[in-house]
Structure 1
Amino acid sequence: MSLLYNTLKRVLEAAKYLELDPTVLEKLKNALETTQVRVPIRMDDGSVKFRSALRCRYDDTLGPTKGGIRFHPDVNADEVVALALIMTIKNALMDLPFGGGKGGVAVDLKSLSKREQERLARAYIRALAHVAGPTRDISAPDVGTNETTMAWMMDEYSTIVGKKTPAVITGKPVALGGSLGRDDATARGAYYIMQHKAHVVGLKHGARVAIQGFGNAGQHFAQMADAGGYKIVAVSDSKGAVHAPAGFDVGALLAAKLHGGSVTSTAGSPGVTLISGDALVSVDCEVLVLAALENMVHKGNAKSIKARLIVELANGPVTPEADEILNAMNVLILPDILANAGGVTVSYFEWVQNRQGDRWTLDEVHARLKTMMEKEAEAVWASARDKNITLRKAAYVLALARIAAAMEALGTDTFFKD
């Protein structure tokens with residue numbers, strides 16, 4: 001099933017635990033606005049190539065839509081809409097004044113030079129500038145984009161509107177109005193929750209961690225977990241996976257990514273063996289961190305998981321069918337809309353700083369992030385306990401209740417019929 005189908009299914013499941021006005025679900029069943037354009041790129045050889053670009057504003061009940069932009073060959077309308085819905089739920093769960101959005105371009109970045117990547121970024125924002133705005137739709141980096149991409153987009157948008165507008169984009173370089181602490185915020189938010197609930201989950205010093213996906217979030221999580229006394233025993237990237245039962249030197253893994261391009265280059269080192277990427281999820285460990293792509297754990301491999309805790313750093317890495325299997329196995333899942341919400345939370349901090357013309361210290365950002373992540377984690381755990389449901393269902397219930405309250409404040413079917 002598609003990510004959009006799975007996400008809508010989870011929304012409808014959560015609705016069973018709430019007394020919602022029919023208007024709420026009717027509004028959330030479809031996106032508010034999806035724009036698709038063809039973006040021209042002037043190539044270095046002088047030719048022009050066109051790429052499909054999209055931006056979805058799923059729902060703006062709680063505020064301007066907010067979500068990342070990904071540059072990846074597999075970007076399509078179904079995926080972008082699904083991710084925009086996930087952002088709608090995630091922003092509501094974190095009690096942020098944002099609705100949900102998402103954007104993307106179907107492109108293989110490896111085929112583009114840096115100059116061509118800049119032209120693509122600027123062409124994207126030119127084509128969709130009418131959709132964007134600091135009080136309408138705010139973008140951020142995602143798969144295939146980074147702070148430099150965001151800098152190009154912010155600069156292009158500012159040129160179009162005739163004034164510097166840093167708040168239209170988050171995830172920018174600090175020198176251009178970005179927030180300190182944004183680079184590791186996704187991983188840090190998840191790590192704060194894991195530490196906050198370690199005693200509940202039963203995690204002890206030296207607990208073993210396997211990480212699927214050793215990109216930005218996976219690398220930062222590995223560094224934090226290693227510094228916190230956890231043992232990183234397996235990691236994977238697009239080239240494959242490596243396993244070290246006695247634990248990795250995380251510095252060596254980072255060096256391998258930097259110089260060799262893949263963690264698999266560490267295979268053959270003392271205690272390190274090469275395994276298939278698919279085999280990583282079944283490694284013997286206490287914590288499995290899913291930091292790759294969606295639908296990586298499904299009914300075909302869920303039963304092989306040995307971890308007692310799954311941390312979803314990626315969006316939608318566990319299918320609903322796998323959810324049921326893992327719940328029956330008493331595997332606790334820290335759901336994506338909570339686990340990886342540190343990124344959008346610090347993006348919110350950046351937006352606030354830009355709007356106020358302020359700058360926060362790194363300690364201020366970390367302290368505010370820790371407070372917000374722990375607060376919402378407590379709310380999710382309490383909801384799960386009170387309703388005797390999983391953490392994922394509890395997170396969706398809490399988020400849906402907040403969206404519903406905002407919709408009902410404007411008047412729903414029930415209000416006008418009465």
Structure 2
Amino acid sequence: MIYRFADCALDVRRHELSRAGAPVHVEPQVFQLLQSLVQRPEELVSKDCLVEEVWNGLAVSDATINARVSAARKAVGDDGARQEILRTVPRLGFMLAVPVTVIGAAPDNQSVPLPPGGEVRYAVSSDGAGIAWTSDGEGPAMVRIGHWLSHVELDRSSEIWGPLIERLSARHRLIRYDARGTGLSQRDAEIGPLALAVDDLAAVIDASGVDRAVLVASSQAVPVALAFAARHPERVKKLALHGGYALGRVLRDPSAGEMAEETALTMIRSGWGRHGDVLMAAFSRIFAPDATEAQIAGLIDMQRATASPETAVMIREAVDRYDVRDLLPKVTAPVLLMHAEGDAVHPMSQSQYLAAHLPDARLRVLPGKNHIALPQTPAWAQMIEAIEGFLAEEPG
């Protein structure tokens with residue numbers, strides 16, 4: 001569905017804003033604020049309504065709301081003095097002051113439903129940060145740990161993540177969440193050390209009412225899964241881990257072909273979420289060299305929807321310093337490790353190290369160079385086969 005107003009277009013399906021035909025980058029909360037207003041053109045929208053729809057009912061200050069409104073004005077070519085498009089009604093709320101044309105509306109002006117799945121809920125972490133989570137399917141509990149390119153709603157329709165969610169939730173209650181600072185989780189939450197990410201996982205598991213679960217994790221989420229399993233061994237049945245590491249990029253000796261931290265940060269600062277940026281296209285190809293053009297576009301769309309460039313940099317700096325080597329002997333649950341042999345983001349030697357130092361672990365080497373498992377590749381089918389076989393095994 002596309003909402004046209006003034007010289008702007010808000011494309012809800014693609015999560016894009018354009019003005020005079022040119023794309024305009026906006027933070028996800030600013031996009032959601034605009035969406036709330038364009039759905040009620042020339043009507044007063046109260047602050048309470050915006051807090052419920054944009055911040056999911058979390059307590060936010062007037063200063064935070066006003067900052068997002070100011071950013072929305074700038075994005076649509078308005079300002080606080082003119083207020084020709086986005087008008088403030090003192091002490092009452094805000095109004096989109098121009099007519100809106102809706103393209104692609106459902107019959108009888110009904111809203112287009114979200115993809116099938118559970119409602120988005122919130123867990124409160126140890127420092128008070130709100131962590132967005134949801135669940136799909138029924139059966140034994142499985143938790144997919146959040147990473148920096150996940151979004152609990154958009155993942156379902158993703159060409160890359162959607163097939164994985166569908167497969168994992170076919171036989172399990174799949175609990176998913178957005179890492180702090182990303183997706184629908186609290187965007188201004190502190191990006192901190194590994195222990196804080198473990199607290200987030202614990203908060204989601206507590207909120208879901210699950211006693212014990214299988215943990216599924218990829219990349220930077222792997223150290224989080226291992227640290228949680230070391231801290232709470234009684235709450236973990238098994239771990240299925242893909243493309244992970246024991247020692248972050250900054251702390252380990254560089255491997256041949258591995259991307260250096262400063263290179264990654266430069267690419268993020270230059271073009272995070274920007275289509276047509278040469279560095280960002282190269283960055284995405286490092287993670288998924290065999291991706292189609294549509295999948296690369298989807299990854300770049302996901303960047304824009306899940307985190308700001310500043311947050312992405314802070315997350316990258318934090319996860320590049322994770323170190324779980326001393327925790328590995330405390331992980332008593334069975335572990336399946338999977339790693340692409342040519343992974344240029346985290347070398348396979350990291351999973352080999354994990355396999356050698358975990359008490360009960362096995363390693364499945366996957367063909368190819370893709371750090372992100374792509375559904376059209378043989379490695380994806382082998383990964384799914386390995387996970388399903390591992391989970392079907394009876395405890396020894």
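No lab work stands behind these numbers, since they all come straight from the coordinates. Being a predicted model, the structure only gives us computed values, none of them experimental. Cβ atoms are built from the backbone, for glycine too; each structure is taken alone.
Before moving on, here are some points about what is shown:
- Given 17 for relative contact order in percent (Cα under 8 Å, 6 or more apart), calculated: source structure among 1, 2: 1
- For -13500 (helix-only ellipticity at 222 nm (-39500 (n - 2.57) for each DSSP H run of 4 or more, over all residues; to 500), calculated) the corresponding structure among 1, 2: 1
- Each of structures 1, 2 was scored by distance in nm of label points 7 Å out along Cα→Cβ at positions 14 and 326; the highest score is held by 2.
- Read-out distance in nm of label points 7 Å out along Cα→Cβ at positions 54 and 310, computed value 2.4, structure in 1, 2: 1
- If mean count of other Cβ atoms within 10 Å over residues 174-181 is computed and equals 27.8, the structure in 1, 2: 2
- Origin of the derived value 5, 22, 32, 24, 12, 5, 0, 0 (P(r) over Cα pairs in 10 Å bins from 0, in percent; candidates 1, 2): 2
- At a computed 1.30 (Rg/Rh (Cα atoms, Kirkwood Rh), for residues 150-205 alone), which of 1, 2: 1
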